[in-house]
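Next up, some structures in structure tokens.
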Structure P
Amino acid sequence: MSQEHFVNLYLAKDDPWDLAIKWHDQRKYAVTMASLPRPRYRRCYEPGCSVGLLTRMLAERCDEVLAVDCAADAVRQTAELVRDLPHVDAALAMLPAELPAGTFDLMVVGDLLYYLSAEDMSALLDGLVARLEPGGDLVSVHFRDREHGGNYDGFNAHRELLAWPGLEPVVHHEDEWFVLDVLRRAI
């Protein structure tokens, strides 16, 4: 999908996927937070932060959070939602080209990977693993398209991620709405 596609979604509607009101998304966020293996993280990276609902939850467990999205309206909404949290930064970034500097002990990738081309997914995963500290956790949680499958099914994205070198599975959850994996970078 192009950046323009996502920009237009946010221009048409503040919360294009109704993340704030759908029960299965609220539940997905709760399961994601409950699946974090550690009580506290030093530095978190959240690519594809959308409207910042999960960002705010991650802020409670992290000393620093960098949340990015390719749509300026999404970044604006995230920044507004976390304006009272000085340890959270919301920024505009086009992935995989604009990956952050430094390393992170937590990365949370939600409903993003299946929008990428095979080439961009490969570049992003290489970039994420390179920035994930040894022993750090990478959380991936994606919607399951039970009716249509195809490219926008989390199982396809997770199959690729689970085969990525240097990552070891720690937590796996799947249900009728989403699939979640926590992978740890080998030390």
Structure Q
Amino acid sequence: MAFEYIKALHIIFVVTWFAGLFYIVRLFIYQTEALERPEPERAILKPQLDLMANRLWNIITWPSAVLTLIFGIWVLLYRPAYLQLPFMHAKLGFVVLLYAYHLRCHFIYKALQQGQARWNSTKLRLWNELATLFLFAIVFLIVLKSLLNMVWGMLALVLLAVTLMLATKWYKKVRERN
């Protein structure tokens, strides 16, 4: 019975972590665009957006990432046989990439908190879609549990990536027209 609680907590913290990752990059976009605004608009927007990003990053996103890791390791300690399954190797590979994504977001966060926008809003919009791709890859792998299905899932993932990139470019054109 304890295993089910541990697995449930792992899933809950994965959800809150992803929520934080999705929203923090959206805040990065707003922060970057606020830095391009004239005064006094910039002076009003920047402190508020910095505060929102700070609270989200340090109160929700980082703790969720740490708790996801703790409960994920705990799940594997309860079920070490999972580590023998090929789909789990692929899933853990994506999880490592997701933590690398998280760390890169941390560097973006730190720079924006200091008023330095190193990425433009278009690049950040594309960056935001990468978390979506990780989410799809990890969920497909954990649910389908088969290499053949994983290949089909990966093909779908590539199609999703292309669709997201095209949608992002289309949205940029719509925004520029308005």
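When mean count of other Cβ atoms within 10 Å over residues 29-36 is computed across structures P, Q, the figure 16.0 traces back to P.
Out of P, Q, which one gives 29 for relative contact order in percent (Cα under 8 Å, 6 or more apart) as computed from the coordinates? Of the structures listed, the value fits Q. Thinking of P, Q, which structure, once helix-only ellipticity at 222 nm (-39500 (n - 2.57) for each DSSP H run of 4 or more, over all residues; to 500) is computed, gives back -10000? Going through each structure in turn, the value belongs to P.
For Rg/Rh (Cα atoms, Kirkwood Rh), the highest value in the series P, Q is held by structure Q. Structures P, Q were shown, and mean count of other Cβ atoms within 10 Å over residues 77-84 at 16.9 was computed from P. When Rg/Rh (Cα atoms, Kirkwood Rh), for residues 45-108 alone is computed for each of P, Q, the one that comes out at 1.14 is Q. Where does the value 21.5 come from, among P, Q, when mean count of other Cβ atoms within 10 Å over residues 69-76 is the thing being computed? It must be structure P, since only it matches.
Just so you know, all these numbers are worked out from the coordinates, no wet-lab data involved. In this text the structure is predicted, and so the values were computed from the model without any measurement. Cβ atoms are built from the backbone, for glycine too; each structure is taken alone.
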